[in-house]
Structure 1
Amino acid sequence: MKEGLIWFFLVMISFLLVLWGFLSEDIVRTILGLALIFAYVSTFLTQYVKIEHKVKKTLEVVLAIIALGIIVYGHILTGSFILKVIILFILAIFLLAFIFSYLLPKVHNRYK
């Protein structure tokens, strides 16, 4: 029950961020709120939907790509520094994930 309440509040905060950005005509807040909504839905599908179907996996990836695409498009549209920092942070996480999931097992197997 507690986890469901946390997810509800995360999505509501993201929706309020979109609404706040829309009403104040601040495109950066709107973009961050939209990206968070898509990212939370993708994460929720990953953690709580227990079926292992290709459609679910595809939907998770597509939603995550849409979240990143919204941030990139927002940076192109506004040139915002904070969006650039977020993009660089996400790219650094992707690089670390690639290193840990692909290169380290190969290095480990080579010197075993």
Structure 2
Amino acid sequence: MDGTLKGAEIEWDSREAVCVVMASQGYPGSYKKGHLIEGLNEAISMDDVVVFHAGTTSKGEKILTNGGRVLGVTGLGHGVSEAIQKAYQAVERIRWEGVYYRRDIGKKALDRLGS
């Protein structure tokens, strides 16, 4: 945004990553906004977890839902199975009224790998 991307250094992580999208109930149809998101600090303090905001907004110190696809919770691991485990451990700490997420993310990768 500030025009400094040209000078940025990129660091790659060779571990596998799995991202679970946490959505608002009703998405992709109609859904309510403004629900308080709890447990974010617990999730972001975990090792090997990154939480990406998508449909969020802030009101003071509070983080609220503001879209259909609210958060992308990503776990990193030495193998797909470990990445899945880390992602879902973080997801279990995050909550708001009407939260929805798939519980099978990464399953196809495990099936393909024969794990």
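Taking mean count of other Cβ atoms within 10 Å over residues 44-51 as the criterion, the largest value within structures 1, 2 is that of 2. Structures 1, 2 were shown, and helix-only ellipticity at 222 nm (-39500 (n - 2.57) for each DSSP H run of 4 or more, over all residues; to 500) at -28500 was computed from 1. When semi-axes √(5λ) of the Cα gyration tensor in Å is computed across structures 1, 2, the figure 25, 21, 13 traces back to 2. Can you spot which of 1, 2 the value 16.0 was calculated from, given it is mean count of other Cβ atoms within 10 Å over residues 36-43? Among 1, 2, the structure yielding 16.0 for mean count of other Cβ atoms within 10 Å over residues 36-43 is 2.
So relative contact order in percent (Cα under 8 Å, 6 or more apart), computed for just one structure, reads 20; which one of 1, 2 is that? Matching structure: 1. Looking at distance in nm of label points 7 Å out along Cα→Cβ at positions 12 and 84 over structures 1, 2, structure 1 comes out largest. Starting from the value 5.4: which structure in 1, 2 was mean count of other Cβ atoms within 10 Å over residues 4-11 calculated from? So the calculation was done on 2. Highest-scoring entry among 1, 2, by distance in nm of label points 7 Å out along Cα→Cβ at positions 52 and 68, is 1.
Taken together, the values in this text are just the output of simple stated rules run on the coordinates, not laboratory data. Treat the numbers as computed from the prediction; the structure is a model and nothing was measured. Cβ atoms are built from the backbone, for glycine too; each structure is taken alone.
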